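Derivation of every value follows stated rules applied to the coordinates shown; laboratory data play no part. Keep in mind the model is a prediction, meaning the values are calculated, not measured.
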Structure I
Amino acid sequence: MPRFWVLLSAGPYDGRYAWQNHPTGQPIREAKGLYVYDPKALGNIIVKDQMIYEEPSWFISWNLMTMGAGLLSTLGDHHRKQRKMLNPVFSIAHMRHMTPLFYETTHRLRRAVTTQVAGGSSEVDILNWMSRTALELVGQGGLGYSFDLLEKDIPNPFGDALKRYLPLNFALQLWRMFSPYFTKCGPPGLRRFVAKFLPYSKMQQLREIVDTLDYQSRKVYNQKKVALEKGDAAVVQQIGEGKDIISILMQANMDASDEDRLPEDELIAQMSTLVFAATDTTSNALARTFHLLAEHPDVQEKIRAELLAVGGNDDIPYDQLVDLPYLDAVCRETLRLHPPVSFLSRETRADVVMPLSQPIHCVDGSIMNEIPVPKDTTVIIGIRGCNRNKAIWGEDALEWKPERWLSPLPKSVPDARVPGVYSNLMTFLGGGRACIGFKFSQLEMKVVLAVLLRSFRVTLSDKEIVWNLAGVNYPTVGREASRPSMPLKLEPINLA
């Protein structure tokens, strides 16, 4: 059995993570693992042999303990059953119906920012506003629940718990790695009792967050359940008039056969899972887009001209909005070059042979067209590496060029057969565990950009913005800051 290589490092993009841009993927550190961005190999990992390449056991068990048996906590037939029930609520038809709700929320954001920059060009923490907006949009569109009026800071237990959950996850990384062993230590009730007395403050914080998420999810669920039992009139009176994802899922579940029906606990678990998965990824993608537009004012002006030509100051209908070529090109190029999640992990459940689209030259001088991968190997899915692969995207693969999407892509792009669900990219993954909400995310990005770019001109502040690689990539002011932040200058535009 040959030795394997894993490409691992730490730090900001422009420094120690340069390996993700390396055209040949030379190894950085020897270990029993693989960093993979070869498209043929990725196809085997996430499609053909997806039952062999599964999420790490610690990832599944930790999510199960903290969020319940939602999409991020299930495998195999159990996961497919959940996706079968959820798929219809993420359809294009449903996104079209949700567009007015997205606009209503984003106009509240616009009014709040207008107040903040009333005196002229002012510095605004774009990341903060994008995070609040993403949380409110998934709250309204996903749960039929308002987290944040976007007018002033009003504490919200559900929203506050979610904002604290991701940073705490990273602080407890060692505990996460050992979570498969925790799940074997008696029933959940016993584990919760023991956790209550652990003399570790971060674990107590996590316990409080999990309790809050569970309580608030059940509260929202029970309110919706009562409304559904009362009939259409009660449903219409709820936020979103019962058109939110969870309300529709609950109704579909009531109408499903016994074989397809999901238990209540799994429906409740989908609520925390949905909000968790949709908030930081989309908000940070939007923040990155605004940062790039501030760096490229010519691109910003082209988008603004396109938006004004189509809609003036009016809301642009769904079908027109998603077909705007330059706006779409900017979104695609941002998600190609800067995917919010740069890599994901898998573990092999059996010995398997991984085929390659291009042979690799090993350090001992031999050439390999396929790689035998033993059971229990860690495999890193190189989302960012594949999206920036010069063999696929050409010599300008590391450049942000929205115009590349306005003409036919190089033949090497379709020929590569990248197994991603979206636009020859790995950004939203592919196969049976592709991001189920990628259309939701795309709509959110386009609505927010369409509203704000017609109201404000975005420019750089005098602060250095550094993007940091993490579970979800995030910006900070400078390289030493720990708190995510991205200040940019916004100037109101008078279109009268």
Structure II
Amino acid sequence: MKASTSCWSNFGSRREIGNGVSNESKILLAYPSCFRYSEQVDSLDIKTSLLWLASYLKQFHPVEYVDYELKIGRPASQTQIRRFERIVRNDLSSRDFDILGISCWTSLSYQSSLAVARICRELYPDKLIVVGGYHPTALPNEFITEDKLFDYVVCGEGEHALVDIARRLADTGRPAKTEIIQGPPLKLEEFVPYNWDLVEPIVRQHAVNGVDCLYIFLARGCPFRCSFCMEPLKDANWRALSPAEAVAQIMAAARRFEIRSVGIADACFGVRPAWRHEFLNRMVEEQPPFWVIFETRPEYITEEDIRLLTHLKAEVQFGVESGSPSMLRLMHKSRAPEKFLGAFVRASRELSSHGIVHRGNLLFNHPGETRDTLDETFAFIDSCLAPEHSSLMWVPHTYMHFPGCEVYDHRESFENKYGTRFDAGDWWLGDSDQYQASMALVPSASLDGENRELCWRMMEPRMEKMKQILTPQAFRFAANKYYPYWQDDYRYQNV
């Protein structure tokens, strides 16, 4: 079944669309949760990416926001999926809307997106259904169904596309067949403040004791093209709220909700030094009681950053990913991996000397990883574990195989060159544990068989060493956020 494809480039500006709210099209934005996902929701996660979209649309149309993950959970079995579908059916039947916009953020939400769309189509055959997100952007044709569940598949950013779809609905109705649309990126001058009113009922219901961590986007675009990341599907141009507006958005949420930490969810925080320094300056002036968390590049960190960070409760994260120069090249993490690793060592030592908590993210089992590159990575980790009174935490992750990243597009090359084996194939189409299936692969022939879990066996003694040299503040932070079993340690009790 073929879809029509269009790229709407003649979108109205704000003046052309008008600044008043239209009464013609009511929009319901829905996050559909995830099916067969073993990692359960243990805290409130406000989907601020969807909220930012809703805040933009609210200028022009009535908008409602529903998060079925928070409302129902993540159904793991067929029985739980049927229960999920009953609750969604009851919820949708009680709502007044003209357009349902479904956020299929990643492939983990593919099956739930289809389920929500199917329920809506059964209840309301004539309503417009739109889907967007990373998975639709990577594989839009997977949303072309025989029963035409979706009217539009939006690739890229959704603001302009949805405004134009809503504006045209009264004149054109539903399209004859599913259309795939390339949504143009939002310009910096079109960024809007978050409309926290849209999620306040959700927060009040699901976070009666406050929000552990509010993840918030302050910018869009990432100039880097890492092989494992889906961010290259979007515009690379880095666009950020002004430092003053960025701080204002954080503090507005903090004043409204009881927040214990704020995580800046930008793919790469503070690309421009002047922006970063002004933002940190303004945060210092606010003296927030909560933790501020962000991920950036080690080569970005300057003496001025460190000076300002000493006045905040801050965790600085670095996507180190590997200690092997050859793996960093393969990941497109850096064209000069030795310099990249050297910059991390210098930044980490300076941050530790000032008592600033920081984290090195590791990515194990990336396709092409070998026994030799693992040895290089752990030799690098060992060199970073030498100093006493460290504030550096290592947090390892496993490569998750998502469509839209470079590895996915070059699977055959990895299979032929390294002996990589993608055991779960197109896992999002199956009925196995989606979370586990996304990680079901062998990175290379040398890490198959008895070496398949080697990275974790090698990491275990390093974790114990890290635990012993952390400063009391860093130890307590790590125990609270990453390693709750550390809370049984005598050091946690005595901090």
Structure III
Amino acid sequence: MNRILYLVSGTHLILSQFTKVEESFNIQAIHDILHHKTNLSQYDHLEFPGVVPRTFLGPILISVLSYPIFFFINYLEYFNKFINQLLVRAILNLIVVESIKHFHKTIEKIFGSGVGNWFLIITSTQFHVMYYSSRPLPNIMAFPLVMIAISSWITGKYKTLIWSSAAAILIFRSELVIYLGIILLIELFYKRLTILRGLKIGFVAAIVVLTTSVIIDSIFWRRLVWPEGEVLFFNTILNKSSQWGTQPFLWYFYSAIPRGIGFSLCFIPLGMIYDIRVTRLVLPALMFVLIYSILPHKELRFIIYVFPVLNISAASYCNRIWQTRFKPKGLKNLIALVFCISHIIGNLTFTIILSSAAIQNYPGGHAMLTLHKVEHKNLNANYSIHIDNLPAQTGVTRFTQLSNQWTYSKKEHLKPGCEELMSFTHLVIGSSHRDNEEMLPYKHSHHILFSVSGFSYVSLNYNTFPPLKIKTKTQIFVLKKNTIKSGVKQTIKRIKEEFKNAPEKDSKIDLQKSLKQKSKSQIND
């Protein structure tokens, strides 16, 4: 039954093949490690370092695991470079799913196979964990370590708990010190873990993990750096993460968690009431979310680690109802059973809607692949491509730069129509209409190759089936510079010379009219 996790997460990977700006550092770093290896001067992060540095340890691991298949694919020279993006994301997906399987086995040992099976069904029908499992986000890099840490906590393997916690906190996501710290404090309080042993293991783990991060990342960043330390300082001490938007204090509880676990939310309190063991697992997760809510900048992915834990509660109650389905408890039991099964259908429906919207969220990636398809006969031409901010944030990565002969630029803060932009043969521009300000400077110098639409909103109409529809709007235009044939160029040059050498006359000579007449005569000849 574990295979359902691979099937569902793999389907999400195939349907949504591109990445967004939040995943940019890790996916670009993986590309550079695979393609440029030790030639650090060619790495993307040196040109676009981002607001804060990120660790290279995650990308290095993914690159090492991907390299044998990567080498084979590139040796064949049959596939284009974009297949490597799917490869590295598939490797990450395998790691995440394996960690969920490890967590699932722990659940089965403690709660039985029935709860374990319901856990798999519930998790696989929810959208966010399965969708994010192949996305190279720092949170997803930390996710397997959190699953291992919680599994070790449940089974009393404190050495593994402390080591995995140290790696997750010091390398990937420093805020996990709240969640995993609460778990360690609980064990210390109940004296299942002694302070001396905890400090001994924790000190060694922290030194090893921190030293590894500082040494490796300082090499790649070309300066002494502990990336997650700088992220912690930026987000927590300076509180500058709020520049990317803020949410109300309880947003995680009324928005993120309901979206993250769907209709399974209804069963969480019931599962906690039914089994005290579930309550002991769920309370630290909820405490983490509550404390972490103090930071005003909030995103669903920041608390994605708690979703599998909350699913234990839902799985526990659903299993209880399922086990008593044949017992004569009347209408009450039947209603509960129908509700358990119906909530799975509800989760699936919710997942289909969200997945349909997510597919349309990467116009930049679609624009890049379409551009290479349209210009497939000119992949060896001397083309230069400028990529605007919107496409760069919605799917464009170095894996989508499929021609070794073309030059690609993501240079920022260029004024539309400036001389530098005019020098590019192709422009990938974020714009909703051909007459917008971004497009007007190129009205006579370029022509539109194609446009790409992206997600706009979800419409609800009870008179249609299905009543919900994903609405899109034009978001990106791809332009190509107009070219003048050499014969026409020579004609224009000759006309200009004739005009300069012509004797002065009382009447003004209309150069525009002369050019048109000469051009017509050339065509007639």
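Using the calculated result 68, 54, 42 for Cα extents along the principal axes in Å, pick out the matching structure from I, II, III. Display every interim value, and only then the final one.
On the way: I: 68, 56, 46; II: 68, 54, 42; III: 106, 62, 48.
Working through the options, I get structure II.
When helix-only ellipticity at 222 nm (-39500 (n - 2.57) for each DSSP H run of 4 or more, over all residues; to 500) is computed across structures I, II, III, the figure -18500 traces back to III.
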